[in-house]
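Take a look at the structures listed below.
Since every read-out is calculated from the coordinates, none of them should be taken as a lab result. Just so it is clear, the model here is predicted, and its values are computed rather than measured. Cβ atoms are built from the backbone, for glycine too; each structure is taken alone.
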Structure I
């Protein structure tokens with residue numbers, strides 16, 4: 001073959017490669033730092049997103065309440081985080097967002113933690129009256145959990161001093177005695193226990209109703225979704241594969257060490273010892289959202305003046321992408337059938 005022909009073929013191959021690269025769909029997602037990030041991270045590391053022609057970029061956020069505007073304006077296409085009051089407020093204003101699947105559901109393993117020096121002084125929720133308690137955002141799902149816990153002791157949010165702090169700031173605040181308690185999520189719960197910065201006090205999993213709770217979800221910009229339906233379906237299917245890997249790791253299946261390595265490599269948690277010693281947050285292996293839990297959040301936000309939205313369930317969630325992904329992948333298969341852990345089944 002002539003050199004000119006070889007050169008032409010090489011140029012054609014390069015052009016095809018460049019065209020394939022250009023064909024990738026960019027998706028920017030934002031995650032609240034949590035052990036549950038393992039699902040997205042393993043999907044990224046194992047190339048699940050790439051199989052669907054997706055170039056996924058991950059950004060860290062403190063609370064989904066802070067980034068609803070970025071989702072609404074398509075600076076982010078997907079947010080994975082708590083169901084904040086801002087979500088219901090946005091829907092009430094016809095902002096183009098919706099929930100498309102579960103991210104964290106019972107057991108969520110959140111905890112209302114106390115400073116260690118207070119563990120003998122405060123032994124009941126009613127004794128928190130007048131105390132300074134940290135939440136990661138005004139109108140965040142953590143505030144909902146805190147409010148519901150306080151109600152079990154006959155208190156309201158107005159009976160305590162709520163201080164908004166990012167989860168990483170709560171550790172120093174405990175150490176400096178700037179707060180008395182905080183609503184904390186894993187992995188921070190385990191870090192504070194390990195560093196003796198706080199002690200466990202009250203568990204939403206045991207005290208908050210309705211149960212099971214769906215407290216974190218996947219949200220998407222619906223205008224982007226309409227224009228990129230195939231890409232979004234590919235994302236949800238790839239994500240569901242990551243979710244099922246996570247669930248098998250949760251139940252101590254063969255993928256557990258790989259999952260831990262992925263979580264640590266991406267710094268969702270830097271200490272593998274904690275991931276081995278403490279239980280993980282659970283989720284639905286089919287991305288199912290507990291609508292009763294979500295409606296209770298909406299009602300609570302309204303009652304506590306974080307929102308005025310009173311929307312029906314069919315306006316709050318769109319499960320069509322999740323349903324299609326489940327149909328494609330089939331039923332979830334639990335590898336470690338001897339596991340006694342609840343959740344993630």
Structure II
């Protein structure tokens with residue numbers, strides 16, 4: 001746990017002020033409704049709420065962002081589809097869900113296990129020119145504008161059967177995966193048997209033995225009470241799930257240039273704050289999960305990483321676009 005503690009210590013409180021806000025004169029107030037799928041205590045909601053606050057500040061109240069939790073605007077697939085058609089203004093969803101729903105396959109790269117080893121590496125990428133390059137042109141292609149990249153923290157393994165130390169320990173376990181082919185592939189090359197399922201069905205499915213486990217951040221495990229039905233927590237840090245902050249392009253284009261600039265800057269500030277929640281949350285929720293009776297162990301990360309990286313070629317085949325290998329190499333430079 002020494003490496004984990006040092007990373008967490010280095011990253012706690014990294015949110016800093018960005019450039020001066022683009023202030024817009026308040027004329028007629030516009031309301032933008034955005035959503036996420038977890039409770040109001042979750043980092044997703046906190047991140048989107050910070051976005052709302054930043055927008056209010058940068059537009060002098062001309063734009064009001066209302067944040068809806070608990071899948072009130074629909075599950076992640078429904079929200080992405082709604083943003084495309086203009087029935088949902090905005091929100092956040094796993095990057096693989098966005099990629100699958102919009103057929104933008106190059107984003108599948110972000111579901112590769114051990115693409116980022118630490119929170120610092122992901123943060124560096126999220127604010128890099130490569131991140132800007134990746135989302136360029138998406139609004140025109142998909143009807144959705146990616147404003148900035150938030151996150152879902154480092155994924156760990158929780159199951160009902162046994163502690164996981166090596167990839168072979170996962171053999172035979174049915175593990176829930178979100179509804180994305182790239183996420184399913186990330187499970188497979190890590191050694192898991194993937195069972196696609198909306199998150200709202202997971203708790204009951206664990207109780208009934210339909211699945212044996214799932215992966216997610218410790219924050220989410222605790223806040224959704226998964227520890228009540230699954231007790232084996234194996235700390236793998238095998239995937240940092242990217243959560244883009246998105247807006248329907250119809251909404252974005254309905255705004256003037258100063259307002260658009262304000263939203264982009266607000267998103268950058270909010271996602272920086274949002275991503276910084278997870279390192280300290282990891283410490284807090286690991287303690288809470290242990291107190292709740294979870295049996296905690298560290299995995300053999302070297303063995304897991306080697307096992308996963310041996311399957312990276314399958315992502316090249318899945319994406320099946322020219323330049324994919326070169327793009328993956330650009331990403332991997334952030335973990336050096």
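Given a value of 88, 45, 39 for Cα extents along the principal axes in Å, calculated from one of I, II, which structure does it belong to? Present the calculation step by step, with values, prior to reporting the outcome.
Values: I: 88, 45, 39; II: 60, 46, 38.
Computing Cα extents along the principal axes in Å on every structure in I, II gives 88, 45, 39 only for I.
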**Asked** Suppose you compute distance in nm of label points 7 Å out along Cα→Cβ at positions 292 and 316 for every structure in I, II: which one lands on 4.1?
**Response** II
**Item:** Winner on mean count of other Cβ atoms within 10 Å over residues 284-291 once structures I, II are ranked, highest first
**Value:** I
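If you rank structures I, II by FRET efficiency 1/(1 + (r/R0)^6) of positions 68 and 100 (r between Cβ atoms, R0 = 25 Å, to 0.05), which sits at the top with the largest value?
I
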